[in-house]
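Undergrad: Structures given as structure tokens follow.
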Structure 1
Amino acid sequence: MSGTFVGIDLEQFVLDPHATGIQRVLQYLAREWPADAPAAFVFTRHDEIVMIDPGTALTLINRAFDERSDEDDLAARIDEALERTPVERLARPVEETFTHWLLPEVSYSPSVLQRARSMQEHATLTMIGYDSLPMTEPANYRFVPGRAAATSEYFRLLAQAQHVVAISHYSRQSIDASLRRRLTTDVAHPGGDHVAIRAGCPQERTRFLRVGTLEARKRPIEIVTAFEEAVDQGLEADLVFIGRPSASTEEINERLRSSIRAGYPVEWIAGAPDAAVQEAMNTASYFLSLGIEGYGIPVLESIRLGTPVLFDGIQPAAQLMEGRGAQRIVGETPHKLADALTSAALVAPPAVEADSVPTWSAFVSDVIEATTRPPLAS
């Protein structure tokens, strides 16, 4: 690794901090990046390109995951923190400063994409590949008018970058097939050990929990419909959703509201800090993960918190943990899912192996290995 200097693009986070699963990856890249692998996190500040070391970047990114009320303006808080963050102005162009470039987030920002393209042409570009779902499941995504060119450029880069580290085998297959990527794509599984192990403390009454934005690919309408059928047939249980409303399909949001208005034991919490989500996981009987995920970090979090997972569909993290806390159910139709929920409530939940989830240190080690590898011939 002698002579390498990795630039890690932080600009998407600075522009749009959201404490998402992708930005959790960013957080642990900063936390686990070793001192013997020279690197800096790079972004634009006051029209200048600046950099900070991984430790300083971690302090900044942690602000996004701090406890906060729903009313807090996260972007304003990060901007305020940046005003107090010591930064170093680049003395030379990015292409002359860094030997390797890592784009760790999905970004449709022209400045981020232009830098990545330039580094691909002059040095070595590595990208973390989350999925190609905006291409394969477009109904789940809002495409902002005027952003089509940037969206296309991001996926074009993902197809052409010298190195891509996909977060799951499913993501690798999807990227290679959908984007016609011809170069080698590595796989590194994000970790779940950011959550401390706790014994599950389920309440006496069965409670099913689903965490995540209400996107159609995650089957929220099917879950509610199945749950209502099971309740109508005598199931005594609660169903809790924690997640932002669907931005692309108002029908999903209204379906949940209608179930609540009808008096079914359904609760929807639109937003909650990490501690509240973890408490909900720890006290649930089962965590539900259905539909299509590029990976699924909440599955790992649930298992770390002692709560078993019921899954169906394309669920890479759950498939990794199958038999160790995750159990596949037959749920391709609401009727079959209703039967599966009823059956789960009647039997002892499976044991979880909380210490067997993938680790962040292994993930970061794999990312560094790919990032600093000599470029492959295209």
Structure 2
Amino acid sequence: MELRLYLRMLWQGWWIVALAMLAGLNVSLISLYSATPLYRASARFIVSPSPSLTSSQVVSSLTALDKRSVISTYSEVLDSDRVFSETAETLQIPGDILKHYSRTAVVLPDASVVELSVSGPDPQLAALLANSIGQRAIDFSKGLNQIFDINFLDRAGAPGKPFSPQPTRDISLALGLGTLAGCVLAILREQLRIPLDTLLRRTMIDGASSAYTRRYFERALDDELARNKAGHLALGLIRLYGLQDLIETLPPVVAQKLLHQITKVLQNELRGNDSIGRWDDVSFAVLLPATPGIAATRTLERIRQALSKTLEVEQIDFDLEPHIGVAVYQHNWSAKMLIEQADSALEQARQNDSIPVRHNENLSTASG
């Protein structure tokens, strides 16, 4: 279930993954374009007992070699700063060139062999440094130890291809990291968006009735008037007097089911672009865009007839006693004036069995 949820998050945020992959690819290409190719030249050296040793001394020296401390010592000599700097002075390599070269010496496993590698931008100079450092270490070691000898096993040759950068590896790595980063961002975006959507929905939708909240409904009314200043528009207020002394005494579950059912009745009688809002505890408002007065009155009459029928919720019958007032928008009316006219019409609705309609400050009625 969680895997399916994450896959849906990734599907919804596919463009984030694509952008992250593209960003990683761009960074990789820029890095490849600006990077200086580096070459690595390697030389190998073998450590062995000195030929001048007697047979018994050779046996002892071989035993000492098995302890690996001797091989490690020669490795440290090859990798020492002293040998490196003295070699550079002998070759007369300037410091601003030498700083671009590095060296490493490692003892090969299960062998009395040390490998010295020198890396830098010039393959010829890297090979020259590796061989010269090796020869300098050999000469240095001869003055310190008469038991073991260190000699070239393989001299370094100039490498034909750089070891860095490697376009295939670097691009693949960049795409992989970009994909991973994109997936993380897509999932984080969805996890952050869901609480925001929930919070936004709470400000829009009344939880008890599933209609719009009054604040959001009034904002939608303002927006509709701003878009359609010269067109038809009607606002209806529906007050359910049968619930006036009852709604707060009902169990919350029953009250919620009842209000949801009332909203559903309203939705069944309205068009797709009409809006429903919960005006107060026992009142609803309907916004009818592009609807003239006669059509609005007919729609609200159907709503009154539908709400006049007994509603059964949790085996309880409810007589809603709906009364409705309508205000039809007139030129230059503000949202506040339109609401006041609808509210005034609603106050007149209880006096007769009709739907009062307010327009041009005049009140007309439609008989039920």
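Undergrad: Of structures 1, 2, which gives -17000 when helix-only ellipticity at 222 nm (-39500 (n - 2.57) for each DSSP H run of 4 or more, over all residues; to 500) is computed from the coordinates?
TA: Source structure: 2.
Undergrad: One of 1, 2 was used to compute volume of the Cα convex hull per residue in Å³, and the answer was 137. Which one was it?
TA: It was calculated from structure 1.
Undergrad: Could you tell me which structure in 1, 2 was used to calculate distance in nm of label points 7 Å out along Cα→Cβ at positions 10 and 298 as 5.5?
TA: For distance in nm of label points 7 Å out along Cα→Cβ at positions 10 and 298, the value 5.5 is produced by structure 2.
Bear in mind these aren't lab numbers, they're just calculated from the coordinates by the rules spelled out. Predicted model only: the values in this text are computed from it and were never measured. Cβ atoms are built from the backbone, for glycine too; each structure is taken alone.
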